[in-house]
Structures are given as structure tokens and as C-alpha cells.
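Only the coordinates and a few stated rules stand behind these numbers; no lab work does. As the structure is a prediction and not an experimental result, all values here were calculated from the model. Cβ atoms are built from the backbone, for glycine too; each structure is taken alone.
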Structure P
Amino acid sequence: MEQKAAEQKIIDLTQKLNHYNLMYYQKHTSLVSDFEFDKMLEELQNLENQFPPFKQPDSPTQRVGGTISKDFLTVKHKYQMLSLGNTYSEEDLIDFDKRVKKGLIEADFSFADIEYVCELKFDGVSISLIYENGLLVRGVTRGDGVQGDEVTNNVKTIKKIPMRVNVDKLGNEFEVRGEIFMPKKVFEEINQEREEMGIEKYANPRNTASGTMKLQESSEVAKRKLDAFIYFYYADKIPFKMHSEAVETLENVGFPVSNTYKKCKNVEEVLAFIQYWDKERENLPVETDGVVIKVNRYDYQNALGFTSKSPRWAIAYKYKAESVSTQLKSVSYQVGRTGAITPVAELTPIFLAGTTVKRASLHNANEIERLGLCENDFVFVEKGGEIIPKVTSVDADKRKPNATPIQYITHCPECNTELVRNEKEANHFCPNSKGCPPQIKGKLEHFIHRKAMNMDSLGEGKIELLFEKGLLKNIDDFYTLTYKKLFGLEKVILDADTGKTKKIGFKEKTVENILAALEKSKEIPFEKVLFGLGIRFVGETGAKKLVEHFENIDNLANATLEKLAEVRDVGERTAQSVVDFFQVKENLALIENLKNYGLQFSQTNANKIIVSDDKLAGKTFLFSGTFSQSREDLQNKVLEFGGKLGNGVAKTLDFLVAGENMGPSKLEKAQKLKITMITEKDFLEMIGENKTSNKSANISTNNTNNISQKGLF
């Protein structure tokens with residue numbers, strides 16, 4: 001394709017896909033099928049790789065992430081992100097209303113037409129988004145209110161946040177504030193996956209969203225499916241008379257605005273709004289913890305002004321977490337796939353925040369000790385983040401005299417093996433990984449997971465049946481299954497959802513599907529096989545990083561702690577777990593068996609980078625901006641010539657290769673750290689390639705000259 005045609009095609013696809021995204025996420029209208037959308041997005045990605053100078057600044061390909069930020073740049077807020085005064089009392093809101101009216105009288109305003117806007121307070125991460133000429137140029141966290149971390153690349157992965165908007169009604173330079181959050185459903189899915197991996201579950205959606213925004217790799221942020229609501233507009237000159245007008249305009253141009261806000265004529269309507277949402281908010285897909293009340297008129301806001309910490313024209317009403325007292329019937333202990341023991345409070349059923357609660361996690365022995373739990377205690381239960389039931393305290397007034405303290409178990413409840421507790425870990429573990437039934441079944445179920453070997457035809461209790469029949473004891477046993485062994489097996493189980501019994505079994509079609517899935521699994525890539533092995537602390541991403549670094553199972557098995565520590569995003573705990581796994585003879589025998597059955601234990605040749613020269617040995621490079629060649633090709637050249645790729649602008653970086661439209665934040669940080677900056681042409685000359693076109697050379701040189709004028713060289 002010629003350059004001119006490619007440029008126009010990239011522009012057309014970008015505009016179409018952005019329009020489809022807007023209609024889908026803002027108007028709830030699907031104009032094309034998922035398949036059509038994905039094919040168009042794939043076409044756009046391929047064209048951008050071939051013609052990087054034509055990539056649009058609002059390209060939807062940025063939604064999938066890929067940028068890595070080792071350190072986040074600290075940015076000062078143009079308008080401080082002050083906190084709001086909080087109250088749990090309706091009387092305080094009435095007093096707030098009186099203070100507002102008094103302040104307006106003192107400022108020579110009449111308060112007869114005073115109006116408030118009530119907005120639900122979503123429990124997430126506050127974010128500031130800066131737009132210039134309609135383009136999103138920066139996303140910054142609240143930080144300390146004066147300055148925060150720039151997380152622009154992570155923000156761009158949130159599909160509801162527009163990267164380009166119409167500025168006719170908003171002005172060329174403006175800022176919006178909002179809340180980034182993790183939907184309840186996404187949070188539950190992530191915790192289910194973590195449980196399957198044998199990793200401790202996250203505590204609540206708010207903390208998970210906050211941690212996600214600090215991830216260094218934006219592609220990982222994209223996988224978390226964060227969402228956002230925008231609720232405030234800032235500009236040097238605000239073109240609106242009222243806050244509600246600004247919010248309506250933001251919604252009309254494509255910003256995600258919650259439809260739960262309401263204009264209230266007086267404090268009585270404010271109180272009615274609060275009372276309505278006290279229960280109704282439980283039906284929302286996002287966690288909430290209160291209501292924000294704002295004076296609607298901007299001139300009133302300006303007249304009321306600020307205290308040193310918060311605006312006088314706004315206040316936050318916080319809902320009290322619903323807490324119910326119920327009796328502890330007993331403490332049971334669950335054994336996970338990795339042997340981790342989780343104590344669970346078995347409770348007299350109670351109705352709490354919209355559901356009936358019978359059980360609540362007690363996390364570990366430390367938590368039982370902190371609570372001071374005794375047998376038959378009455379305990380207070382809340383829903384953490386309105387999702388996960390948790391025991392918060394003991395109702396001491398109802399404790400029976402001479403109550404017996406709960407003693408944490410010393411042996412596994414399933415196999416009676418003595419428990420161990422590793423240093424620096426809160427959980428106890430059953431070390432009998434080869435003979436403890438829940439651990440064995442958990443490893444088998446993990447192996448067939450859709451993110452591992454993807455054999456869903458073996459679900460619905462079939463693993464347990466095969467385990468009971470002695471056909472499955474280890475994951476390599478899957479490949480010994482035959483039609484004769486499977487056909488006709490059946491079992492009656494209790495359906496947890498309906499409370500009724502149902503029969504599961506292996507009929508002809510089921511057996512054929514299972515055997516076909518087993519054969520198909522031999523084509524599954526190495527990274528998924530590695531994840532399926534169930535090495536403790538090695539999740540889906542960790543497995544991918546290890547495969548990229550070590551390429552085959554033998555290299556990984558022989559890796560030392562020091563070598564494992566060189567892998568990005570692999571911490572000390574994970575590295576030690578990998579070393580421990582390969583020191584067990586049974587695990588090595590298992591891998592040999594799986595190799596013999598035909599499973600993939602090496603990276604495909606197409607993904608390997610062969611080092612052909614050591615010209616760049618010991619040097620670390622980072623590419624920023626657009627280049628005449630694709631960035632991936634340039635990065636591969638670094639590896640081919642023995643160099644390393646940097647994760648971000650840091651002291652360890654030797655060269656920053658500056659392309660066209662290089663980000664201003666990288667320039668600023670490079671200046672502070674005095675990092676050597678070179679052009680694409682300079683880089684190619686370093687490796688003996690001088691084939692850069694005059695156009696690309698001029699682009700790079702001009703960009704470098706601009707940088708020089710800013711004093712970065």
C-alpha cells in the first residue's frame with residue numbers, strides 16, 4: 001500500500017473505531033459485531049506498525065496498552081485536588097446548608113434560589129485528566145493534592161475515557177476530574193482467578209483499582225477492565241453558569257458520567273436523595289460509600305471559597321457500613337490448591353447488604369488472634385467493599401462466661417499432615433502436596449483451566465469423579481485416559497445453585513470431546529503449559545515473562561535465583577518458588593512425562609531473538625516517539641546486537657532514542673537524569689546500518705534539535 005493511501009486508511013479506521021467505541025460504551029449501542037470490530041482493530045494495528053508516522057494521537061490501539069513505565073513522573077496539579085469535609089450525620093448537612101446561606105448573605109448574595117447537586121461518591125481512585133485542543137495529554141493521580149503521579153498510558157487503557165473530544169463547548173485547554181474504579185463483577189472474576197492460582201484474594205475493589213493504576217505495564221492494566229465516571233470540569237475561564245451544565249456537556253461530548261446525579265432545590269431534597277440511595281446503591285455495579293453535595297452555581301462557589309483543606313461549597317456524606325451481629329457456629333478450614341489453609345467463620349445466617357450471609361473468611365491465624373475469637377461468640381459482620389463478608393469484631397457483651405478461645409489447627413483437616421508456616425507468610429500450609437486430596441484435585445482443575453490447557457469439557461465435577469475412580473492422581477494422568485476408561489462412568493452430585501441432585505457422567509459424545517481436547521492441548525503454547533503446571537506464585541503474566549526470558553523448560557529448570565531475579569516482574573518470592581519446584585524429583589519426572597506425551601516446552605522459533613553481534617553489549621536502550629521503522633523492529637535490533645531494553649527513563653538507561661512526537665514527560669525526566677539522547681539515525685549507525693531514509697533522518701534530527709533548544713543535551 002502506498003503511503004498516502006495508508007495514511008488515509010489509518011485515519012478512517014481510527015475515526016470509525018472511536019465512533020464504535022463511543023456508541024458502545026456511552027450510548028449502549030453496538031453498531032458492528034465483536035468479530036468485525038476486532039478485525040478492523042487488527043488491520044489498524046498492522047498498518048500502524050508498517051507506517052508509524054501516520055498513527056493518530058487518539059488511536060484506539062492504545063486501549064490495549066503495551067507501554068512500560070519503570071517510574072511515574074511526579075506532576076504538580078494546576079488546580080489543587082483538595083479533599084472534602086466528611087460527615088455521617090444528617091444534622092451536619094443541615095448545618096452545612098446554614099453555613100452556605102450565611103456565607104452567601106455575607107457575600108451580598110440572596111440564597112432564595114440556592115440549588116445543590118447530589119452525586120454518588122464512588123469508591124475508587126481520584127484522577128485528573130488534562131485535554132489540549134481536544135486531545136487527552138495527561139492523566140494524574142490525586143497524590144497529596146498538590147502533586148500526583150502521571151499515569152497517562154494506564155488511563156488510556158480505560159475504554160470509556162475519550163482520547164479526543166469536541167472542544168466547541170469546553171475550550172481548547174481544560175481539565176476534568178473523576179473516579180477510576182473496578183466494577184464489582186470484574187473484581188469477583190479476578191479474585192476467582194487468584195483463588196485458582198493459590199494466591200491470596202484481593203481485599204476490595206478500591207484497593208485493587210488503586211494498585212492497578214500503579215502497574216508498570218499498561219497492557220496488564222488493560223486486562224483489569226477498569227472503568228471511570230467523570231464529575232467535575234476545570235478551566236481558567238469556565239463557560240458555564242452552573243456545575244450541572246458542565247456535567248451535562250461533558251456527558252454530551254462523550255465523557256462517562258453516572259446517571260445517578262440529581263439537582264436538588266433545597267436541603268430537604270438532598271436528604272431524600274441520600275435516603276433513597278442508602279439501599280438502592282446495593283444494586284449498582286460499582287462500589288459506593290456516600291454522596292457528594294455541591295452548590296450548583298459557580299458564582300456561589302467562588303463567593304464561598306475554600307478553607308485550607310477543602311471547599312466551603314461542597315461536603316461528602318458517608319454511609320455507615322451496615323454491620324450485623326450474629327453467632328459464630330464454628331470455624332472450618334479450607335485447603336487450597338497450593339496447600340494454603342484458610343479459616344472460615346461458619347455463621348448463623350443473616351441478611352446483610354442485599355444477600356444472606358452464612359460464612360465469612362477469617363484469613364489466617366493472625367486475624368483470629370487479633371479478633372480474640374472464642375467458641376460460640378457473637379460477632380459483627382460487614383461486607384468489605386459491599387462484596388466480601390468479613391468479621392470486624394466480637395460482640396463482647398454477649399460472650400458467655402469462661403468462653404474457650406479458638407485454637408488454630410495444627411494438622412491438615414483433609415489429610416492430617418502437620419501444618420507448616422513459612423517465615424514472612426501469614427498463612428499455614430499443608431506440605432503434603434502429593435497426598436492431600438484438595439491439593440491434588442485443585443492442581444488437576446487448574447491444569448484444565450481456560451487460561452492453561454483450556455479443556456472445559458472436563459468440568460462440572462468430572463475431575464472429582466475421575467479422582468475418586470483412581471484415574472487421575474497427577475496432571476500427566478490426563479494423557480493416559482482412553483475411551484474404554486471413561487465411557488459409562490457416572491455420579492450423582494448436589495447442585496449448589498438449585499439444591500437438587502443431578503447426574504454427571506461420560507457418554508459417547510462427552511468422551512469424544514474430552515479425548516479431542518486432550519489431543520488439541522498438545523498444541524498449546526509453552527507459556528500456558530507453564531502456567532498450567534501450577535507453580536506457586538507463577539501466574540499467567542509471570543509464566544509469559546519466564547518463557548520470554550528462558551525460552552525453554554530446561555533453561556528455566558537450571559536457572560539460579562540470580563538469573564530469575566533478572567526477569568522483569570518476577571520477584572524474590574516467585575523466583576524462590578520456581579527454584580524449589582525444580583528441585584523436586586517428582587516434578588522433573590512429571591515434565592519428562594508431559595514432554596513424551598507431546599506438550600510444548602519451548603518457545604516457538606518465530607519468537608526467538610538470536611544474538612548475532614555484541615556491539616551493544618552492556619548498553620540499555622529505550623525508544624520513545626515514532627520512527628521510520630516499527631519500534632518492535634528497532635527493539636529487536638538492540639537484542640540482536642547484545643543490548644538490553646529499558647523499562648522506562650531511569651538512571652540505569654544508557655541511551656534514549658528520540659523519535660517524532662516524543663512524550664514531554666520523558667524529555668523532562670531525561671534532562672534531570674542527564675541521559676544521553678540519540679536519533680534513530682544515530683542508533684542505526686551504532687550497529688552499522690545507514691539505510692534510514694532522508695525523511696526519517698530529517699524527522700529525527702529536527703526533533704533532536706528541538707530537544708537541544710530546550711536544554712536537554
Structure Q
Amino acid sequence: MLNRIKTLASLSLELGLRWSAFRLAYAFRLHSGLIRLQMPLYKWTDRPLAAWLKKNIPTESTAYAEWRKANAPKFFFDSLRPERSDERSSRRAVEGRWNTQTIITEADRILNGEIKFFSHEYHQVSFPPNWHQISASLPMPSSASDVNVKRAAGDSGLSKVKHWSQISDDGEVDIKFIWEPNRFAFVYTLVRAYAATKDEKYPQAFWALISDWAEHNPPNTGANWKDGQEIALRLMAWIFGFYAFIHSPSTTQLQITQFTNYLAAQAERIYKNIGYAISTRSNHTISEAFGLWMVGLLFPELNDSEKYFYLGKKLLEEEAAKQIFPDGSYAMYSLNYHRFILHLYLYAIQLGELNQLPFTNYLKTSISNSIQYLSRLIDPSTGQMPVYGSNDGALVLPLSNCDFTDYRPLLQLGSVITTGERMFESGEWDEDVFWLCGEEFTAKDAKKEERGKNLGDLRVISPHYEGGGEASFPDGGTYILRATNSRAIIHCTDYRSRPSHADQLHVDLLIHGHNIACDAGTYLYSGEGIWRNGLARTSAHNTVTVDGKDQMTLASRFTWTDWAKGKVLQQGENIWVGEHDGYKPVTHKRMVMALEGDRWLVIDHLDANEPHQYILHWLLSDAPFTENKNSIHLKYESSVYKVQTGLLGGEAKFSTVRADPNSTRGWRSRYYGHKEPAVSLLLEADQAHAIFWTFFGLGNDSIETHGNLINISTERWRREINLAG
């Protein structure tokens with residue numbers, strides 16, 4: 001009880017009394033049943049289309065469908081509509097730019113009952129899927145047996161007859177596996193395949209899936225009505241398909257009428273509970289505001305369309321100012337969530353422009369700053385970035401053949417929308433631009449590519465791209481040091497909003513394109529035991545733990561209290577120094593140095609008045625390795641890298657583990673629900689004062705220590721570093 005009171009007090013201090021008051025009132029509404037009275041269960045037939053439409057709109061099915069076709073607000077890809085292009089020209093619009101066979105193959109797998117989970121792995125479910133259960137035939141994450149993510153035998157305990165407020169999102173089954181097919185991300189694949197083939201089986205599949213979903217998900221009933229964000233993403237996908245298929249010969253007038261009915265009920269559900277989304281101070285506010293804005297803009301015939309539109313627009317503007325920091329970084333301290341909200345904002349900006357209802361320049365500037373921020377983190381040759389913070393597998397605009405880990409589709413789209421220019425040469429990552437900006441833009445020759453600069457295997461052509469040198473993003477707590485062919489990305493922040501991982505002073509190190517020292521990712525939010533968001537903990541990151549504790553207090557799966565405060569002490573061209581106070585009265589200071597020839601040295605100072613257990617941890621990308629005393633050699637392709645650690649003035653225990661079956665140690669996750677082996681290196685000491693050092697270099701380099709001196713020798717140079725003081 002005392003711990004609970006301390007947690008509530010800490011949350012009130014960090015998030016404010018107003019937040020606490022709302023959450024207490026919301027808990028009362030949930031447990032008293034008041035929320036079920038405010039948003040009751042009902043059948044679709046209880047509120048036919050006439051109940052949702054304005055008085056001057058026809059409600060009879062045939063008349064409404066014709067009205068809708070004639071009066072629909074503008075949407076993307078108008079040039080692909082059958083009445084504006086013949087079949088051959090429409091198909092030519094997508095052929096030759098990217099691999100259409102890949103698109104068709106993926107669409108056909110959907111028709112065969114295979115759904116791609118978390119934008120990574122296809123699993124056989126059924127067509128249509130059971131919307132309320134994880135199929136017994138679904139191969140759960142590669143570690144299902146050891147994390148006990150339980151398959152559903154019937155209803156997964158998430159009753160499809162209960163009110164959504166009576167269903168827990170933290171039960172025996174990870175509810176994200178229920179929600180994933182209900183987001184309807186596969187609609188984008190069906191639309192892309194239809195553009196490439198004009199095969200009517202794709203719109204037929206779209207309508208069959210929506211009809212089946214509605215049949216098994218009456219309003220406010222079941223898990224798929226529980227989360228407003230999930231509803232908003234579902235509506236986003238539905239509307240994309242609706243505009244793509246509304247003129248298809250397979251689309252009936254009844255389907256158009258029913259679609260608007262289904263959409264209106266879900267928009268109302270978002271609106272009536274938007275207060276909870278606002279209280280999360282997260283991407284939920286943005287996604288639900290986007291859902292309201294989108295429905296209000298594109299379905300003006302609804303009674304509440306203006307109310308939805310203006311509230312959604314107001315919140316989108318406000319949240320851009322609150323959640324996107326001035327340096328372009330994101331308040332949730334997560335790159336995946338950053339991509340999530342940028343996709344929504346870019347979609348909204350472009351759609352608003354099409355309908356001559358633009359957003360403010362301030363919002364557009366915030367989005368532009370974010371695109372530039374991410375451009376400093378990306379590897380242009382692969383599109384990958386270090387995993388930073390929570391990664392739940394969300395990819396809300398899956399409009400290309402690029403891998404989930406590839407951020408080039410986002411940055412290419414963002415650069416085009418915010419600057420009118422590509423950031424990269426043309427490639428498969430251009431397909432997002434094609435769908436949102438039109439065939440006209442993607443058909444242009446990239447004349448400005450000639451003045452681009454060569455970065456690895458891909459030419460970055462935008463003059464707005466800023467590569468090289470050190471970079472500081474203090475609002476989001478990201479710092480970058482660059483060497484010739486390597487870079488270190490460091491996390492250190494004085495949190496201004498809720499952190500997602502306890503990762504102060506974490507370092508990602510990339511050498512010659514290899515993310516040698518890497519972040520573990522997320523894996524699962526609701527696994528059992530150690531896998532209950534276990535990779536968010538300090539011990540999974542490349543930093544130091546004290547007495548086996550986290551840098552902050554984990555109050556729930558997602559909520560940290562007693563936020564550790566990070567502070568940067570020095571940053572120069574080849575050195576960075578920072579500290580945090582998460583282990584009071586112990587102080588932890590870290591120095592990162594870029595040395596000649598893409599070698600790196602990291603020094604950790606721990607200081608206290610009495611002995612503590614200090615554990616330095618490094619998670620290294622999986623590779624064949626050999627161990628020798630306090631060092632290992634890892635072989636990546638044709639290169640051998642050396643990672644060596646030590647302790648100045650004392651004894652330390654060194655150990656390595658790869659994919660420990662009994663702990664989170666030695667695992668990383670780049671895709672939600674999927675984990676893969678990594679190499680974990682630990683150096684452990686028990687004393688009051690400790691100075692750990694870690695050297696990253698090549699296999700033939702040598703390191704010796706004498707007192708406070710570290711001597712490093714390579715084939716080309718020798719350097720002595722004095723750590724006194």
C-alpha cells in the first residue's frame with residue numbers, strides 16, 4: 001500500500017494534479033458501469049444510416065450511393081480512378097517503378113487467409129479471420145514456448161459479447177495479437193494489387209472482410225472497440241480502400257451505404273472517449289484526433305462531421321506543439337512511435353491541401369523539423385535506424401515493398417511534402433509518394449540528383465539532408481558523434497514527458513554499416529514473467545546498472561516514475577560526456593570518444609560512499625565470436641571487430657552470453673513479437689568507486705592499462721589516454 005501511495009504521488013508530481021483527477025474520475029466511470037450507460041451496446045440495425053445523416057442527404061441505399069459518388073471530397077490517387085484513366089494507363093502508373101509481382105503475391109496470400117503480423121511475418125489464419133481470437137494455427141512469436149504468450153482456444157477470454165470497458169488489455173493473451181488483423185493494414189496491399197491488375201477479386205475481398213467484421217463486432221461490443229487508436233487506424237485503412245474501390249464494378253450501392261453506417265458508429269466511439277486519449281499525452285491523442293478529423297473532412301454528410309473535423313484539427317495542431325520538440329525529436333522517446341505520428345501528420349497535411357483546408361505553418365514546420373531530425377539518424381544505404389524506445393510493430397502506411405525497419409519511405413514522403421524535393425534517389429521507397437502525392441510527381445525525372453552527394457551505396461540528393469559531424473538534439477535527448485565510417489548515438493535527457501525505456505546513457509555504435517552495439521528493442525508488451533515489457537529495463541541497455549535496479553521505478557508495463565535526470569557535460573567533435581542521477585546517491589558519468597580509424601573508447605565513472613554492485617552491459621549484434629579473457633572478437637562478413645572491457649583499480653568479473661533461454665540477456669527484437677539472438681557482454685564489480693572502460697576496434701588492435709593510463713595500439717597509430725580525475 002505504501003508503495004502504491006508513493007507511485008501515485010510521483011505520478012501526480014510528474015504529470016500534474018489535473019491528470020490525476022481525470023484518471024481517478026475515469027476509473028470511477030469504468031468500475032461503476034457509468035461508461036456503459038454513456039456508450040451502450042446496440043445492434044447495427046438499431047441505428048440505420050438515416051440516424052447518422054444530415055436532413056438534406058438521401059438515406060435510401062441507391063440514392064445515397066449515387067450522392068456519395070457525386071459529392072465525395074477529394075482524396076489521393078484520383079488519376080487512377082477508372083473514369084479518369086483507362087486500364088492500361090492505370091497499370092502503367094505502377095509498373096516499372098517497383099516490383100508489382102511482390103504486391104500481387106502478398107495480396108493473394110491475404111485472400112488465402114495469410115495475414116502479415118506487425119509488418120513482418122505472414123501467418124495462416126483464415127479468410128475472413130476470427131476477429132476475436134488468436135487462431136490455434138497461428139505460429140506465435142518464435143519464443144512462444146518460453147514466454148507463454150497463450151493461444152486462444154476459443155475467445156481468448158476477450159468475450160465478444162461484453163462491453164469493451166469490461167475487457168482488460170493486460171490479460172493472459174497479448175491483446176495486440178487480437179488487434180493486429182483488426183487494424184486492416186492488409187487493405188493497402190489489396191489496393192496496390194488492384195492498381196496493378198484491375199482484378200476484381202481484390203475489391204470483392206475488401207467488402208467481404210468489412211461485412212464479416214461488422215457482423216462479428218456490433219457497436220461497443222468486444223475487444224475491437226476498446227481502444228480509440230485501434231479504431232482510428234482501422235478507419236484510416238477502410239477509407240483508403242473505400243476511395244480505391246468505390247467505382248469498382250464489384251462495389252454495390254448497399255455496401256456503400258453500410259460502410260458509412262459502420263464508419264459513423266466508430267467515429268462516435270472515438271469522440272465520446274477522446275478525453276482518455278488526451279490524458280495519455282501520447283500518440284493515442286494524435287491518432288484519435290486524426291481519426292475524427294479525417295471522418296469529419298471526408299464524410300461531411302454526417303450529423304457530427306463539423307464537430308469531428310474542428311475538434312480533430314484543434315487537437316492535431318495542439319499535440320504537434322506539445323509532442324514534437326523544437327529540435328524535431330519526439331516526446332515519447334521512441335523512433336517507431338515517431339514514424340507513427342509522422343505518417344498520420346503527412347497524410348493529414350496532404351489530404352488537407354487537396355481539399356483546400358490546410359494546417360498552420362507552425363504544424364508544418366514541426367513536421368519538417370522531425371524529418372530533418374530523422375535524416376541525421378538514418379543509414380541511407382539501408383534505410384535503417386537504431387531501435388530507440390518502444391517498438392510495437394506499428395506501420396500505419398504500409399505502401400511499399402520495403403522492410404519494416406526501412407525508414408526511407410517515410411523520409412522520402414516527408415521530404416517531398418515539406419520541401420517539394422526527394423531526399424533519396426528513386427527506388428521502391430517512392431511508392432508512398434506515388435499514392436499520396438500523385439503520379440505526376442513520381443513521373444518527373446529527378447534532375448537535381450546530379451548535385452547530390454555520395455553516401456555509401458545510395459545517393460542522398462536533398463540539399464536539406466545534413467550528414468556528418470556531431471549533432472545534438474537536447475530536447476529529445478539524442479546526441480550523435482561521427483567518425484569517418486562510424487558513429488555513436490547516445491541517449492541522455494532531462495525528461496519532459498513520460499519515458500518509455502530506462503535507458504539513460506545508452507549508446508548505439510555503428511561501424512561500417514554494422515550496428516555493433518545495439519538496442520534490444522521491445523519484443524512484447526504483455527508476455528509472461530521476464531517478457532512483460534522486459535526489454536524496456538535498464539539491464540537490457542548498453543549502460544551500467546547499480547545493485548540490479550532500474551534507473552527509474554517501473555510502476556506498470558508502460559509507466560515509469562522517479563524519472564532519472566540526464567545532463568550533458570561536454571560535447572565536441574570527437575568527445576561526449578554526460579551523467580544521470582537515477583542511482584542516487586551513486587553518480588554515473590559516461591564519456592564517449594571517437595578515435596582515429598573508426599575506433600571508439602567508452603569510459604564509465606561510478607562513484608559512491610560505500611560498495612555497490614556495478615554491472616556494465618553491452619548488447620552486440622549477433623555474429624560468430626571468440627572470447628579471450630575480457631575481450632571478444634566478432635566476425636561480420638569480412639571484418640573482425642574487437643570489443644574489450646576492463647576496470648581500472650580493482651577486480652571485475654567478465655562474462656558473455658548469447659540468447660540465454662532463462663533471461664532477457666542476449667536477445668534483441670527488431671520486430672514486435674519476434675526476437676533473435678544477440679551477444680551480451682557483462683563486466684561486474686563490487687566496490688564504492690569504479691572506472692569501467694570499453695574499447696571498440698579491429699581484431700589486431702591491442703590495449704594495455706597502467707594505473708590511470710590506457711595505451712591503445714593499432715597498425716597505424718598508438719595513443720595513450722590518461723583518465724586521472
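Which one of P, Q has mean projected area of the Cα convex hull in nm², for residues 105-200 alone, as calculated from the coordinates, equal to 6.9?
Computed on structure Q.
Of structures P, Q, which gives 20.4, 65 when Rg and Dmax of the Cα atoms in Å, for residues 33-320 alone is computed from the coordinates?
Computed on structure P.
To test your reading of the models, identify which of P, Q gives 0.99 for Cα Rg over 2.2 N^0.38 Å when calculated.
Q
Matching task: 5.0 is the computed value of distance in nm of label points 7 Å out along Cα→Cβ at positions 289 and 633. Pick the structure from P, Q.
Attributed to the structure labelled P.
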